[in-house]
Structure P
Amino acid sequence: MFSGKTEELIRRLKRAKIANLKVEIFKPAMDTRYHEQKIVSHDENAIQSSPIETSTSILLMAGEVDVIGIDEAQFFDDQLPEVCDQLALRGIRVIVAGLDMDFRARPFGQMPYLLAKAEYITKLHAICVKCGNIANYSYRKKPAGGQVVLGEKDLYEPRCRHCYYTIP
């Protein structure tokens, strides 16, 4: 979290639009933290998207597009890697953003499968709020809840490996 994943996704999709490519953007319907229809970064950059319940909806809604953007991929169902494969086989560029690990430092959702199949991967890192080093972990400040608890800076903070495992 807080590494700029959504910001980078928005940047890439806006560049595709500037290049006059047809772009469709999807996000999980459950993610309404900033806006119900838009993908919004922590810096408040935004781009219109279609909230969907299941990843197979992307196949139905994709139409004649050149580029598909998918945000918060870790929240989608187990069909997402297959959906992305089908889109790529159609010649569509698929750009996916998501967390690779949950707050317990375990692989998150379908991200490991997407990472294994991706031709290109850009891994972004936040800055540890405790020591200023590169952060690769999302520390949940309030332990209540299951694997998925939507939150922002009030609930999560980025930490490096050392601070994640040693500082309560």
Structure Q
Amino acid sequence: MIAVAPVGDTPAEEVSRLLPVLRETFGAEAVIVPAVPLPTDAYDPRRRQHLSTALLDALAKARRPGWDRLLGVAGVDLFVPQLNFVFGEGDPNRGVAVFSLHRLRPQGDGASELFARRAATEAVHELGHSYGLGHCDDRHCVMWFSNSLAETDRKGTRFCPAHEAELRRLMGRP
């Protein structure tokens, strides 16, 4: 089962839109679980961002038996020290992942549909990392490392054949 938790005050309706995509992509039950508080020590006032690794730590503490994976959905801007920002981060050793909706919101016509597609793409990407998948050289694979929204929009939610096979192996499926 994939547990999906709002982090902080992320609206539950934005989180619930991810469930059908996660069920289809990973072939697993996906459910919303109670929100995980945003760790106060994650915020860097100089950067005005939250350290994604601190959110992973909070998610690892919140993970329960029976949850194959725990995905946190945050509404704050995330970073790791060596990069300006990250869309998210995944930890295969603890079976947790987090991504942020903060940079995914478009403006204009079709914004709601594009926002939902971007959120699904980043959710699948970070969950892929939580299963142990690395980045991909295929620009259309969901495991491609996105440096921009244009790259996120291009890749979509599908795994390339190699990563699809690797995910099945990691999940213990034929």
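Compute mean count of other Cβ atoms within 10 Å over residues 9-16 for each of P, Q and report the one that scores greatest.
Working: P: 18.6; Q: 14.8.
Max of mean count of other Cβ atoms within 10 Å over residues 9-16: P.
Consider the structures P, Q: one of them gives 18 for relative contact order in percent (Cα under 8 Å, 6 or more apart) as calculated from the coordinates. Say which. Corresponding structure: Q. As an exercise: helix-only ellipticity at 222 nm (-39500 (n - 2.57) for each DSSP H run of 4 or more, over all residues; to 500), calculated from one structure in P, Q, equals -7000. Which structure is it? Only structure P yields this read-out.
Rule-based calculations on the coordinates, nothing more; no lab input. Computed from a prediction, not measured in an experiment: that's the story for all the values here. Cβ atoms are built from the backbone, for glycine too; each structure is taken alone.
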